[in-house]
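Multiple structures are listed underneath, in structure tokens.
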Structure 1
Amino acid sequence: MDPIDHIVYVVSDLETGVNYFESITGATIIIGGKHKNKGTHNAIFRIGENAYFEILAPDPERNPEIDVSWLGTNNTKIQRISRWCVSYPEMKKGLAFLNHESKFKYDIEKGSRVKSDGNLLEWQLGISDVSKETDVFPFLIDWGSSIHPAHALAHECQIEKLILSHSCPVKVQKVVEFFKVNAKVNSSIEPKIKLILNTPKGLVEIQ
């Protein structure tokens with residue numbers, strides 16, 4: 001089973017982002033909820049057995065004292081895939097590998113959000129600098145006892161291909177192989193994440 005857990009796409013306005021992805025994919029997209037301590041909110045749709053696509057935006061109702069930078073939301077003028085996440089319950093082992101292969105420092109961070117039904121969803125992350133605009137190296141997640149968000153969604157889309165472009169493709173390839181991810185790695189000056197989805201409207205390229 002491919003360990004890709006979710007793909008993060010940052011937008012400036014959540015409703016606009018949802019309308020756009022509904023129009024190009026034909027997927028059923030639901031409002032996820034708010035990350036109150038991050039100042040963001042999201043909407044999601046399913047892209048695999050245990051995977052979802054997250055549309056992430058600054059929450060206009062957030063506490064004004066919060067400086068929004070979660071997962072690249074400090075720059076939403078460039079709407080893009082900013083992150084990808086791997087499901088990996090052996091958190092310490094995964095972080096030890098990432099800290100060895102990446103120049104960034106990965107730490108464990110607990111997270112939560114209030115779902116649209118009012119219930120609390122909780123998880124544990126293995127993550128580095130959250131303010132980078134785009135990070136080709138993945139972050140890790142362990143849902144613990146929480147039910148995976150994808151399981152409540154209609155399974156209408158499927159990951160066809162994940163393409164990771166980076167100035168040091170050898171290191172990214174090591175990461176892909178360590179976590180047993182089905183992804184293609186390219187060399188590029190700027191970091192970039194591209195996703196090809198099989199959707200009700202055919203193949204859709206997102207980056």
Structure 2
Amino acid sequence: MITDIIDKDKQSQLNPDAVLKDLMEGNERFTGNKMHQRDYASQVQKTSGGQWPKAVVLGCIDSRVGVETVFDQGVGDIFVARVAGNFENTDILGSMEYSCKVAGSKLLMVLGHEGCGAVKAACDHVELGNITHLLENIKPAVEATKTEGERNSKNDSFVSGVVETNVRLTLDRIREKSPILKEMEDKGEIKMVGGIYSISTGKVRLL
């Protein structure tokens with residue numbers, strides 16, 4: 001039973017590669033149904049005075065992709081930002097800058113997933129209420145993805161390509177729009193990575 005949490009000293013001793021390794025090992029435990037047993041009540045109590053998460057993950061709101069769960073993480077271990085289509089905006093950029101520059105996280109991950117509904121809607125040029133504005137953030141990935149088949153959600157290969165391109169472009173824009181995070185990455189203080197979650201296997205594939 002795990003009762004320990006990450007405190008400031010433990011966080012300061014971590015490096016980006018070690019944090020990434022920890023998350024991927026957690027994903028292996030998740031897919032192998034060997035997740036750690038945690039005393040969540042104890043972790044809640046111990047984190048009530050502060051937090052020192054080791055990573056920040058930008059994921060999709062998809063109900064099948066519970067970020068803490070798929071990486072087998074406990075209370076206080078990671079920051080998580082979620083929006084349909086896992087793209088950045090000003091508020092999310094500010095949240096990630098806080099996570100890394102202020103709170104000391106060592107890893108920034110953008111996590112897309114197979115069969116993303118937001119990506120499919122962008123591929124089909126859906127227009128509906130505020131969803132229309134949301135999908136504008138994914139359209140650059142739609143336009144940048146090549147395919148020999150139909151350019152819509154009926155083409156599974158095209159959708160998969162857009163999902164991956166969307167993650168890569170999001171990382172590019174984070175570096176472009178956040179000098180703070182870019183400088184931290186250049187100095188080796190943090191690492192930025194992309195991943196794709198499989199909704200059929202539960203595995204995360206790094207890009």
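Coordinate-derived values only; no laboratory data. These numbers were taken from a predicted model, which means no experiment stands behind them. Cβ atoms are built from the backbone, for glycine too; each structure is taken alone.
Annotations
- For mean count of other Cβ atoms within 10 Å over residues 108-115 computed as 14.2, the structure of 1, 2 it came from: 1
- Source structure (of 1, 2) for helix-only ellipticity at 222 nm (-39500 (n - 2.57) for each DSSP H run of 4 or more, over all residues; to 500), computed value -12000: 2
- Given 1.2 for distance in nm of label points 7 Å out along Cα→Cβ at positions 44 and 116, calculated: source structure among 1, 2: 1
- Computed 1.9 for distance in nm of label points 7 Å out along Cα→Cβ at positions 60 and 140 - originating structure among 1, 2: 2
- Of the structures 1, 2, the one that 1, 7, 15, 21, 22, 18, 11, 4, 0 was derived from, the read-out being P(r) over Cα pairs in 5 Å bins from 0, in percent: 1
- If you line up 1, 2 by mean count of other Cβ atoms within 10 Å over residues 4-11, the top spot, with the largest value, goes to 1.
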